[in-house]
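Take a look at the structures below.
Coordinate-derived values only; no laboratory data. Note that the structure is a prediction, hence the values are computed from the model and not measured. Cβ atoms are built from the backbone, for glycine too; each structure is taken alone.
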Structure I
Amino acid sequence: MPPLEQQIDAITFQIRGAAITLHRRIGPGCFERAYAPCFAYELQKRGIEFQREVPITLLYDDLVIPKAYEADFIVAGLVVVELKVASIVTALDVAQLRTYLKLTGCPVGILLNFGAALMKDGIVRQVNNFPHGTERGRIPPLDLAEVE
């Protein structure tokens, strides 16, 4: 079995390929609810394991907030995939993806913006302690030394 980095890179390559195929066939500007099942179908055709609409629990100190968020896809248990349909990807969109990475513990996240004129311009990749990821779900306590 190849090293984890190579496995993740192969999965993200397949994810990008599925997104590009879908974007070429449908084009930009549809609703996310149209792209999501088609993207799932493209992943399925490629034999890639995934989950859709995955609830994400937030652990804040002793407080547990089930289903605080929902990831569009988690692929092979390693990659969070968020779908967007926007004219541009904002810093808030990227921050959302980074939060999902932190809470799921996944090592890689990909934001796919189907609103882009060219799909290659609508792909944003973020990492989280690549290639191993982090502990799932817990927001670390605030270090007061960092605030001052």
Structure II
Amino acid sequence: MGIERVKITVARQWFTESSTCGQMLLDGQPFCYTLELPKKDGLPGSCVPTGTYPLAYLFSPRFGRNMPHIIDIPERSGILIHYGNTAEDTKGCILLGLTHEKDFVGDSRSAFDAFVPRFLEGLKAGDLTIEIIEQQPSSNAEEVRSAVTGEA
């Protein structure tokens, strides 16, 4: 039995002047919430442009350890997937959380700690990418929390 590929999608759903929020889907299933900078022009100071990008596990001087990196984003570098709660916690990266409110994701460390093993599993299976899309909001907060915690 081989290692299974993991499909990672960020489906953006809520846009404010302060942030861009959505859900991360793993293999099409809700996994956690996401928070990024507001949608502007796709350049630094804005959320990551929609599209599909390669992922890598590289050293981050800011965190002092290897972290999930989104690479090959035009005119951007050093874009990570990490923990944090508000737009003030990111300089262009994607933050993860188990709860979502306007301009906020909560229980971020738990979401990140659950994401990393799945991310590493996906890397072992071969090239790993992240697809960033925009879609209509859904209200499945319990589904997101149970996906990460395993609690029904």
Checklist line | Structure with the greatest value (metric distance in nm of label points 7 Å out along Cα→Cβ at positions 106 and 122, set I, II) | finding: II
Notebook entry, point to check: For distance in nm of label points 7 Å out along Cα→Cβ at positions 18 and 42, which of the structures I, II scores highest?
Noted result: II
Notebook entry, point to check: A value of 23 was computed for relative contact order in percent (Cα under 8 Å, 6 or more apart); which of I, II is the source structure?
Noted result: I
Margin query: Taking distance in nm of label points 7 Å out along Cα→Cβ at positions 10 and 98 as the criterion, which structure among I, II has the greatest value?
Written below: I
Check: helix-only ellipticity at 222 nm (-39500 (n - 2.57) for each DSSP H run of 4 or more, over all residues; to 500) computed as -5500: which structure among I, II?
Finding: II
Notebook entry, point to check: Rg/Rh (Cα atoms, Kirkwood Rh) computed as 1.00: which structure among I, II?
Noted result: I
Notebook entry, point to check: Looking at structures I, II, which one was distance in nm of label points 7 Å out along Cα→Cβ at positions 74 and 114 calculated from, given that it came out as 2.3?
Noted result: I
